[in-house]
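Just so you know, all these numbers are worked out from the coordinates, no wet-lab data involved. Computed from a predicted structure; not experimentally measured. Cβ atoms are built from the backbone, for glycine too; each structure is taken alone.
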Structure P
Amino acid sequence: MKVGITGHQSREGIDWEWVKASIRDELQKLPRPIEGYSSLAEGADQVFAQAVLDAGGKLTGVIPKPDYEVHFKPEALRNYVRLKSRSRLEELAPEASDEASFFNAGRYIADHTNLLFAVWDGAPSKGHGGTADVVNYALAKQRTVIHIDPIRKEVRSLVRA
C-alpha cells in the first residue's frame, strides 16, 4: 500500500504525541507492505516518516528542490538528514517559487499514492500550496484522505462526493 502525508510543520495547540499515536494506529490498519511518501519536512512529515519506518515500511523522500535544507531549523534538519538517509529519493526540479515547489511535492505525493494522511486543522491554506491545497488536489484525484485533526483530536476519512 502506497500512502503519503501532508500536514502542518508547526501550529500552536498540536499534541505531537497524539499525532504520532494516531498515525501509528492508522498505519496498522493498512495492508502490507507499506511504502510511505513524505517530503520529510518538520512536523507531520517527519512524524509520519518515522512511523512508516517503525512499522517496517519503506520510505520515499520527495525532495521539492535542490536547496531544500535551507528551510529547516537545526533539530528538524538533523531529523531530515537521518530520514533522508533511510529513504529512496525522488528529487524534483525546482518551481518558480518555494511555495510552488512545495505544492509540486504535495501533488507528486498525491499522484503516487493510494491514500493520503493529512495532519491538518481543517483551515484554508495560508499560502499557495499549503495542506488544504494538497488535500483538495488529492480529493479531486479521487484519493481517500485520512484527516487527522490535531486540534480537535479526531480522525476521519474524506472522500470526494
Structure Q
Amino acid sequence: MAYQIVMAGPQDAEDVLCLYREQLGREHCFWNEDYPGPDTIAADLARQGLFVMKDETGRIIAAISVEEDEDVNRLDCWTPALQPGGEFARLAVTPACQNQGLAQRMVAHMLGVLRARGFRSVHILVNRENAKAIRSYAHIGFRVAGECELYQQHFLCYEKALASGAP
C-alpha cells in the first residue's frame, strides 16, 4: 500500500478531527470530546505543525503535530546541548491501520522535518502506562530524559538527538 506524508491544510481539518475522535476510549488515550478539538487543529495548521499520512485514495489514516508548548519546553530534564528541541504531539493512527508500523513511519518522516527546521533534538511526552508507545519510542532510539506531571497525567519525557543526515 502506498502512503504519502504531507503537511496538512485547512481542507484536512475535519478529517483530522474525525481521526482524533476515533481514538477516544482507546487504552491509554486520555483525550476527550474537547481535546484535541477544532481549536487545537487550527493552531497546529496556523504554525504549519500538522502532518498527515494519506493512503492511495487520499484518506487520512494518521496524523502528528509539531507542538510549541512552553510548559514542556520549560521542563528541566532536556539535555541543554541538544536545544533547541522540537516536540511531537497528538500522534494518532486510525484503529483499522494500527500495528502496521505507520506511527514509526510518521515519526521517522518528522525527524527529518524537525532537522530541516533547525532543531537539535525532539521531545515527546508519553503516558507512563502506555507500554506499547514506550516500546516503540525506545525501539527508534528515544531515551527517557525524565518524568513529569502535566495536564493531570504522569508522563515519561522522551528525547532523541537529531544528528544531521540520520533518521
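A few notes on this one:
- Set P, Q, criterion FRET efficiency 1/(1 + (r/R0)^6) of positions 30 and 78 (r between Cβ atoms, R0 = 30 Å, to 0.05): the highest-scoring structure is Q.
- Given 17.2 for mean count of other Cβ atoms within 10 Å over residues 6-13, calculated: source structure among P, Q: P
- At a computed -11500 (helix-only ellipticity at 222 nm (-39500 (n - 2.57) for each DSSP H run of 4 or more, over all residues; to 500)), which of P, Q: P
- Identity of the structure behind 1.5 (criterion: distance in nm of label points 7 Å out along Cα→Cβ at positions 14 and 118, calculated), options P, Q: P
- Computed 30, 52, 18 for P(r) over Cα pairs in 10 Å bins from 0, in percent, for residues 94-133 alone - originating structure among P, Q: P
- Of the structures P, Q, the one that 26 was derived from, the read-out being relative contact order in percent (Cα under 8 Å, 6 or more apart): P
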